[in-house]
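Undergrad: For reference, the structures are reproduced in the following blocks.
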Structure I
Amino acid sequence: MQFTVAIDGPAAAGKGTIARQLAARFGFAHLDTGLLYRAVGRRMLDGTPASIAAATLRVRDLSRTDLRTPEVSEAASKVATRPDVRAALVAFQREFASRDGGAVLDGRDIGTVICPEADVKLFVTASAEVRAQRRWIELQEAGHNVEAAQVLADVQARDARDSARDSAPLKAAEDAILLDTSDLSIEAAFGIAAKTVEELLEGKA
């Protein structure tokens, strides 16, 4: 059976954690589509033109251990504004989404562009301040010495860039369920998401 869950939202809203937990709960495959852009950004920083990096991306590129740095995050956000890069990665994502056994994809344009016919669409968000605090803690734990104020500025700049780009801007699909995690624990947020998927799965069965 094919069953697609599309999860969109800004950086550090919790969509990746929710997506991974949903995949584990229901036995679905999971794709963090942000990793595609991080991998392209990493290769661009290494000297490969972004268009070529996207067109020749391989699954092994997603397992690199240097894709979570602030430098790569910035590069990923920039290459994601390029229509040629986005077009090169569309087929990769749609093929993943259509696999048998179910799939969960999280990103910024899954419900609007990649999988507009997804069975479940969630838009996971939180205030910029809450998301910046979460990202700052992650960076500190990973050994990156950054100021909290700079992380907030970076989050706000990325939000503006992602929402204003001409190609597949960040926005909720009209039929997406909004899940604001600003005041929710990850357990509570996952519970809401899991209940939504469960109800729609039962309806499709």
Structure II
Amino acid sequence: MSSLGKREDGPIAKYVNRRISTKITLLIVSRGYKPSPNIVSIAIFILGLTPLYFYVSANPVLAGILVQVVSVLDGVDGELARILGKTSRFGAFIDGVLDRIVDIVSILGASYFSYVFLNKENVFSFAIYFLALSGSLMVSYLHIRALHYLGKHPALIGSIPQFASRDVRLFILFVGSVCGLVFEALLVIALVSYVYVFSKFVEICLLVGFKKKLLHD
């Protein structure tokens, strides 16, 4: 079951989400179904848009639960692709873009709820909304740039763990929404995202730069 996961899985994906998603994936396959992973990605994407409605409707608890449900199901399409031998660059492209849209929608929904229903209307609050959204995107950007230019996921470079990966950010939003701490969740997401981006960026630069120096000297 663990073989359906990925080496670069974040802590929540590895220890929580995969325990559920792999069961779903194996159940689908055991019933003889062989759905297109890309179609599954699109279906999960559509479900991933629904938390916005509940944030706007002042129902953060249900919104948060859906955020985590989508986070769990997000592993199914990739697991199906691997177990059915249908992995492809195009599928990864579709999944990556749709995931970013879901991230944006989830954070915007939580930000709207905080602004309208929690009266978080000051400059500090708007800064948190911006940092939570941009930080979330910057983590993904760091990961994809490392893969493209260095040929490795940042999780496989250095020793700093993935404490701000997508699974962690969505889990923070889930917990905050269910516990009535939506704004606080956005604050934590903003903080951990930028701390991770800067610390991991520096670590990669030092490690890769040091390696290149050794090779050229």
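Every read-out reported here was derived from the displayed coordinates using simple, explicitly stated rules and does not represent laboratory data. Computed from a prediction, not measured in an experiment: that's the story for all the values here. Cβ atoms are built from the backbone, for glycine too; each structure is taken alone.
Undergrad: To which of I, II does the computed value 4.6 (distance in nm of label points 7 Å out along Cα→Cβ at positions 32 and 152) belong? The partial results should precede the final answer.
TA: On the way: I: 2.6; II: 4.6.
Among I, II, the structure yielding 4.6 for distance in nm of label points 7 Å out along Cα→Cβ at positions 32 and 152 is II.
Undergrad: A further question on this structure: For relative contact order in percent (Cα under 8 Å, 6 or more apart), find whichever of I, II sits highest and give me its label.
TA: Once relative contact order in percent (Cα under 8 Å, 6 or more apart) is tallied for I, II, the winner is I.
Undergrad: To test your reading of the models, identify which of I, II gives 18.2, 62 for Rg and Dmax of the Cα atoms in Å when calculated.
TA: Working through the options, I get structure II.
Undergrad: Compare distance in nm of label points 7 Å out along Cα→Cβ at positions 96 and 176 across structures I, II and report the one with the greatest value.
TA: II
Undergrad: Out of I, II, which one gives -25500 for helix-only ellipticity at 222 nm (-39500 (n - 2.57) for each DSSP H run of 4 or more, over all residues; to 500) as computed from the coordinates?
TA: Label of the originating structure: II.
Undergrad: Oh, and also: When you work out Cα Rg over 2.2 N^0.38 Å, for residues 64-167 alone for each of the structures I, II, which one comes out largest? Could the numbers behind the result be given before it?
TA: Details: I: 1.20; II: 1.26.
Going through I, II one by one, Cα Rg over 2.2 N^0.38 Å, for residues 64-167 alone is largest in II.
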